[in-house]
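Enquirer: Listed below are the structures to be examined.
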Structure 1
Amino acid sequence: MDTTINIIGKNIRTLRQKHGLSQSQVAARLEISIPAFSKIETGITDINISRLNQIATLFEVRAYDILCLPSDNPITVNIHELSQCKDELAGARQEIISLQKRLIHVYDQTRHFFQSAKADKST
């Protein structure tokens, strides 16, 4: 059995247990048989991308988390909080751009002032 499949299955099992769901409950939500879901958890069955995304959505995590995290540490993602963070980040980027523009403007004014002062001194 492939180790990657084992990790994926263990991550799925950990997520299922963390959410307090039985294999039969998850299988029903995924609209597959209990044995089919059991084979996914045990790594007997390869999981396709579509099914992986379906499971990730069910447990509110990214498919990447299921694929890559050690089985004892899956990360759950609160979609609302993630969206808020993205919005805050976008706002911060806009603020940085605005501050950069102000800094460039002040620099240009200062440079112009010193050029004018230097020109006045030489006359």
Structure 2
Amino acid sequence: MCSTVIMVSLPLRTHSTLNVREHWRKRARRAQEERAVVRMRLAGVRGWPPPLPVTVTLTRVGPRKLDGDNVQGALKAARDGVADALGVDDGSEEVLWFYEQERGVYEVRVKVESKSI
């Protein structure tokens, strides 16, 4: 069995979209930019795209931890960008999603693992 692991770090400052109060256009623009950054960064990685099915772990790094639903909301645009780069819908059964968080300077880490026979 062959295993492929791809890891990238992105200097993104994510926002908990469930709690932020801002104009919808500003929020949409930020999400569109985050999604594009993730998609373009992954497209430039050697060996991309990995064979499906994959396991994706998104890690939010920030000065304080968020509760579970806010972490998922903050990483929604990153999740969409990964799905775009894989060429699948983010609800696809070919992709299993996990979320983690750490304290530190703002960053988003993407880890994609594929196990092929």
Structure 3
Amino acid sequence: MKRQYFISIVVIFIALTAVLYALKINMPAYQFQVLECGNLIMLLLSLVTYSIVRKHMEGSSHAFVRGVYSASFLKLLVCMISILVYVLLNRAHVYKPTVFVLFGIYVIYTIMETWLLSKTVRE
């Protein structure tokens, strides 16, 4: 695993954890445990995604694009299933902005991961 990718993803995780903690202090209605769990899931999926895309890097550029698309789809699917489980388990206490922040976490990881992987492929 490339050090730069791993370090960048961990830095994103730490930065998002700091932002989520500040959100917890300033706006306690957000469910910090749920947000941090989503952040951790995205970190783990980003590491799995790297291995998926790395397998496709040896092939053509089309194979790389398929790897990125499949990894992004996997992350989106896991994110949506996790949010569905959260909503079904906490129907009465769901805070809708928490769900939007979870999708925001997905978007941040996806953008950074795609950027880092395309940078890796160019090298």
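No lab work stands behind these numbers, since they all come straight from the coordinates. Computed from a predicted structure; not experimentally measured. Cβ atoms are built from the backbone, for glycine too; each structure is taken alone.
Enquirer: Given a value of 15.4, 51 for Rg and Dmax of the Cα atoms in Å, for residues 23-94 alone, calculated from one of 1, 2, 3, which structure does it belong to?
Expert: It was calculated from structure 1.
Enquirer: Of the structures labelled 1, 2, 3, one was used to calculate distance in nm of label points 7 Å out along Cα→Cβ at positions 31 and 47, giving 3.2. Name it.
Expert: 2
Enquirer: While we're on this one: Can you rank 1, 2, 3 by distance in nm of label points 7 Å out along Cα→Cβ at positions 39 and 103 and just name the one with the largest value?
Expert: Checked 1, 2, 3; max of distance in nm of label points 7 Å out along Cα→Cβ at positions 39 and 103 sits with 1.
Enquirer: One of 1, 2, 3 was used to calculate Rg/Rh (Cα atoms, Kirkwood Rh), giving 0.97; which?
Expert: The read-out comes from structure 2.
Enquirer: Given -25000 as the derived value for helix-only ellipticity at 222 nm (-39500 (n - 2.57) for each DSSP H run of 4 or more, over all residues; to 500), which of the supplied structures 1, 2, 3 does it correspond to? Before the final figure, lay out the partial values.
Expert: On the way: 1: -25000; 2: -10000; 3: -30500.
Only one of 1, 2, 3 returns -25000 for helix-only ellipticity at 222 nm (-39500 (n - 2.57) for each DSSP H run of 4 or more, over all residues; to 500), namely 1.
Enquirer: Just checking, which of 1, 2, 3 has the largest value of relative contact order in percent (Cα under 8 Å, 6 or more apart)? Mind showing how you got there, number by number?
Expert: Numbers: 1: 25; 2: 49; 3: 33.
Of structures 1, 2, 3, the maximum of relative contact order in percent (Cα under 8 Å, 6 or more apart) occurs in 2.
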